[in-house]
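Each in structure tokens, the structures are laid out below.
Just so you know, all these numbers are worked out from the coordinates, no wet-lab data involved. These numbers come from a predicted model, not from an experiment. Cβ atoms are built from the backbone, for glycine too; each structure is taken alone.
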Structure 1
């Protein structure tokens, strides 16, 4: 039930955004929003476009790109650039977390650190109003680290 309430809230926020700019409320835009908010993973525009086509939606790539731009402007989607990977996007509403990025395989893992989030939420910066924050932590994941150790042992 909370998931459905969040989706409805996001839809209402998007409607308000579109109305404030006198933009059309098209079924394609809402289908794209729905698809984004039913996934919990990061995605790129190409993957989103392919998912829309596979689910029987008749949308062009231009529509997907344009809708992503609108959702970015409405603060309902956030864009990330993890290392040299393609630009990745994720839903924003109720999604405060941090990213652990493996410098070897490029895998991105989301983590929540409640202490860190609490500190950031209460942190005030002089002459600056914070809208949101994001934290990228770069390193080597355990899978790559274990593979590296295994490779070194085999070379001996």
Structure 2
């Protein structure tokens, strides 16, 4: 399964030709490998679980790197661990043995707005430390200002 996670169409095999597989070929090979492993060791229930939760096409899209054209750098655990670190050290550090209701409230009122803001910044293309591009009316105003000065 570890090999199946890391296979990607842009990463060639270690052969003379530098053979690369298509995403569909990677999925087909991974399913075949897992199926034959489960058949060899008589693990019918494991195969059923692996197919339903990991290898069916709908689930495959969620975890396999071969689905996207770019090679992802981050792993999901890195993002989750970072979120938990922020939650633990920033938002929950003042409390001891807090209840589930308080944790839920803190996540909804403190952590979630911060995460939403970060996602908004990333999706808008804004780069911290760099000013926003000036608008057309600002360009016109600047031109008029320079002409009048």
Tell me which structure, out of 1, 2, gives 83, 56, 25 once Cα extents along the principal axes in Å is calculated. 2
Assign the value 0.90, calculated as FRET efficiency 1/(1 + (r/R0)^6) of positions 38 and 118 (r between Cβ atoms, R0 = 41 Å, to 0.05), to the correct structure from 1, 2. 1
Comparison of 1, 2 by distance in nm of label points 7 Å out along Cα→Cβ at positions 22 and 110 - largest value held by: 2
When FRET efficiency 1/(1 + (r/R0)^6) of positions 70 and 134 (r between Cβ atoms, R0 = 30 Å, to 0.05) is calculated for each of the structures 1, 2, which structure yields the highest value? 1
To which of 1, 2 does the computed value 1.8 (distance in nm of label points 7 Å out along Cα→Cβ at positions 30 and 78) belong? 2
